[in-house]
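Have a look at these structures, which come just after this line.
We did not get these values from a lab; they are worked out from the coordinates using the rules stated. No experiment lies behind these values; they were computed from the predicted model shown. Cβ atoms are built from the backbone, for glycine too; each structure is taken alone.
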Structure 1
């Protein structure tokens, strides 16, 4: 029972203006109607702790109150799916080795607002959070990835944000010893006020050892154990902050909502948790384990017990704190990093505490860090928090965790992919302002094509010794996570903002297609997708229309290619107070499985004299292409998609990989065919340089259209063509590799590879120099 002297927020009998004024004075972002709904359900004014709890749990970030009804459109079942959406991460079947079935755990999140406000800490804690999502499924964390979107690099603040984000990701990932194997970076005017920092993590788990993010069915009376860093003021209000439009005037105040990372403590917590996993497997115990992210202790423990159909009693004064006299609301919902919570039977609690506190010595790693019992799983349907024996929160747990739903109006935007004057007419060959070789140089120097080496080299992509192909050497990263096994995992991430600015639905489709192609290029079969849907203000009908269109696009592509979504995230309100919103940004990750890693390959050319093929037809969609921007061409069509053709190309290339016919493969995307060929030649410059002899000079559309497909270097032309015929895949021989570092045609030199490499390397070479 709530005591009369417990502080409350006055809602009952007060006017809207007064309710809103008091809520904002307490830093609460809930709307007046939401506050009245809470008071009506409770039959009284909510306490300050309750208001902050609902502020977090009902935020867009936690409850998906605008987007949830649309996410059911995404396919989420498939032959490889072990665990689909609904918990902290999804799980897909990798394969069997020595009698064990292994699963890959995958999670995908965003940390956009924090990274815009405090770039280093925001991005670092993004990696910390996604690692916890994978860890709490009972998995060893084996890889991370980072799709990033920044504003123009000639803007001093945008460059500061970009530099801080990259350094934050590197500092955290390198310190915990997890390789960064994939990612992409785009620079676009639309991200001037709102950078996008998406993160992906992979874990390895024996399928029989998966731990769920909920209390088991027999958990009544179990202990709730908090593990990790002592709670402090950092991250208070983080979930609500991530669900608001950013206002530059609030920048200093918003910094308090960003958590403080401690990767060294996290490294110890990870290894201690691995030890707990081993003990649980030995004893055959089923428990619950969940990450403390949005909503802190409240958000984690409420969801942990509600998932099993229980309530809970939490003793806030038992939670370790970094400073004295923290208010109970801060302890309840503060999002201090490096924390997790267990629901375990009392007979196991002492062993659990001993592993963290004694065997791995958490109190010796960071001041106040430890594992501590903070509550109990209850049969009661209420969620109760007490502070020194006094109830400061008592709410129906289903009411708290179910969140709230909005049926927001949305306005579909007319797609830009069709030329209204001639929707069926083929486009004429565009005029190229320069010679083909010079045009290629300019395209390679474009911000979305040029080398990202200065970024990739910040990350440790090979720590742990399991990386087979690291970032920057192939379309997807590849790791071999099981000692002695040939099983491997490929990971790619994709999503083109130049397309999103024109047509959200087609951009989503193209993101799925490219992510799938990228894992196929290295020899992996696509088995699962994840998504992070980054959009503007859902209260704007046009912005929300883009979100809905994007969901429809990725859903259609996933069904057409028979690859399900198993995890994901929605990040809305990526809009500044000036009204500037990010381009529609559906960022898609694809996980691929490789039965025998010896059949995988990078995109680097392997030898001179090899046949080269283009798989897939050359489309004429130049809208959103790098070439169209560089050459100043007004194009009306985004690349078309023939899903039957894509499936045929995928199956043919996978079969060719299995036959050992593929020496190198690269998808045709940003910049088109000639860019793909140049990128395949660049890695050879440090060894024995290899170039290209084309059978004919391509037209501008053939050279620069971003219509998909692959460039493939093969060992046996006849055998490769036979595989393509078997699956009905279009494959055209375009030339062969050569011993001279050049791209040439029968008419002579088209471009020198060394000169192209310089144009490609220069734009971001001083990325970490002083911001201009």
Structure 2
């Protein structure tokens, strides 16, 4: 896109905005009532456009009355919620030019909720309209559980395996339906969040830095989402939705402390100005674990998250969002094999005793350890091994609706990431002779233009174009400055996408079809030192074009409350820049790992299920069968499959394409309200995940995926002020790789599953109509069990408590 074209586009958008300002305004008003038809003061009411380009929130007044205006003509969903009540969604609204609609909403007492979600299709839908498997973790649930990180939020979601290596600040991963870390896309308000400098170019590099800062709710789509969200959405999508603001000035201030010398603080504020034309919300959080696991694993993290929306006119809106995080963690050395191991097959994971681990950490050679029957050395203390990570994302979105059925949206996101790893001479095992530093810098710019056309009340078409440019940079600073090296490489892509959504039989049948095609171009890599640099003087063909499609359908039997749904989709993951141009430089020269010719990961996934509502919406049951076949994947291979005599880059090993594997299983979950004050949720996932190419010693079972996982959570409101909670997460055993220094290869270890129980309590003391104090406390890993996640010891029983002021 050249400068002249950009100027013309900006002028056209501005002219359209000016013309639109003269249109006649419409409005929506009404009252939010309780089951006795009394107004609910302060109820939170949200107006969402069907194409998800407009999302406005207000708070009802002391009589429960609310108003939206000006409102552009179009089709909307209206949602209301209030503390102690279930949320409610009004039937879809069609607002005509100059109309003034009155819509009253009635909120039932707390029970199963109908929500408006956007992640399944990229457009606003109620949960009753979904044709895909999607879970919503509500902001109220996050508050009651006192979740500090997004990883905490996602534990217990059916189909997800969330793993944290060690204590707070440890590397966190999300695996959806038995697939790999890089097969789950992470979004904030629908914008991709990933690190261009990460090994697989995904969000795993800084998942541990994602704090709960200004989060309204989190939506989790399970199943292929690449045709809507592009790369990395092979297995599913996690969309973190920022708090909306709007209405009166409101917010909260939180202070919390607990085990491992942990302190957490958070401040959130939101509201509106200029007669609701300007709506804002902003949150800041800080987590400081001063001692951490074993007393010498400190970690700290700070985050900022906010949004701003300005209504230029009834038909033109400008939206902006920022997200930033800054984290630091002391790391541990990786686990490694020890003792007499079986010659082949799977090794049972038996940790080195704590006293012997301490001897190893202070310098005792492995040969002098009393290993006994231990088979691995857990992750060991390394006093000068650290990680620091920063990320900043800013997004702008301008939407224009010239008519009630046609809308245009342009958006831009800039995303920068920076990670620094440092390791000094101290610590057990093989260490550098001085301080070694590695810097990884990623930068991604994404521009998007989209059209949303509501043909009639039964059909909507979305189509658009996306341009993305990403850069990967790495600087390696080993103890000997003569071995310093650097690399920088850029990739660009152009994407066209379209989606068609149908509704038949008064909305009982929902059908959606989507398609996406992405074409790549590669820049020439820059290496320093330039002498003997790999990939020099060669021209590379662009990676193959990625094409994906998606189809889903659902039919609801109104009389019985039964919904049948099915979903099929193709997924892909673009090769990362590290996988294409990764290398290592030392006094011996360059060692190339990457292959610029790599093809994208490709997959096909199907799932189908049934949702059943019972007992006057006091129970909702769901069952889903899923099957995903990874048709081709990228692996890191030093097995000898790469021959340096024929490899154009002279590699002995590195990244290459190979056959993938498959994952299949069943997800069962239920939400129950036996009484108005008691809620129960439970989920069970069975996963059979296998590889086509053995991972180690003939092992085909996928790593870190237990066959069985079960969770249950109960929330009991003992009074209007006091609430208690209990949840339990259990899983079966799983396999994970552990490096064996005797053979210079990894073996497959069998680790036992977990059974973690948590109990907590909340007391809310009202101080006025909107102000309150909330006191809370919780104990995690109640039974004080000792677990090793892939060889990293996790905390035993921990306790924390806090105070939150709400206004």
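The value 47, 29, 22 for semi-axes √(5λ) of the Cα gyration tensor in Å was derived from one model only; which of 1, 2 is it?
Working: 1: 47, 29, 22; 2: 44, 32, 25.
Source structure for this number: 1.
One of 1, 2 was used to calculate relative contact order in percent (Cα under 8 Å, 6 or more apart), giving 15; which? If you can, show how the numbers build up before the last one.
Values: 1: 15; 2: 10.
Structure of origin is 1.
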Exercise for review: Looking at Cα Rg over 2.2 N^0.38 Å, for residues 455-646 alone, point out which structure of 1, 2 has the largest value.
Suggested key: 2
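When helix-only ellipticity at 222 nm (-39500 (n - 2.57) for each DSSP H run of 4 or more, over all residues; to 500) is calculated, the result is -9500; to which of the structures 1, 2 does this value belong? Don't skip to the answer; put the middle values down first.
On the way: 1: -9500; 2: -1500.
Going through each structure in turn, the value belongs to 1.
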**Study point:** With mean count of other Cβ atoms within 10 Å over residues 175-182 derived as 27.0, matching label from 1, 2
**Key:** 2
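If volume of the Cα convex hull per residue in Å³, for residues 151-486 alone comes out at 170 when worked out from the coordinates, which of 1, 2 was used?
Details: 1: 225; 2: 170.
Traced to structure 2.
Thinking only about FRET efficiency 1/(1 + (r/R0)^6) of positions 495 and 751 (r between Cβ atoms, R0 = 41 Å, to 0.05), which of 1, 2 has the largest value? Walk me through the numbers before you get to the answer.
Working: 1: 0.90; 2: 0.55.
Comparing 1, 2, the top value of FRET efficiency 1/(1 + (r/R0)^6) of positions 495 and 751 (r between Cβ atoms, R0 = 41 Å, to 0.05) belongs to 1.
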Point to revise | Comparison of 1, 2 by FRET efficiency 1/(1 + (r/R0)^6) of positions 607 and 623 (r between Cβ atoms, R0 = 41 Å, to 0.05) - largest value held by | key: 2
Review point. Comparing distance in nm of label points 7 Å out along Cα→Cβ at positions 359 and 399 across 1, 2, which is largest?
Key: 2
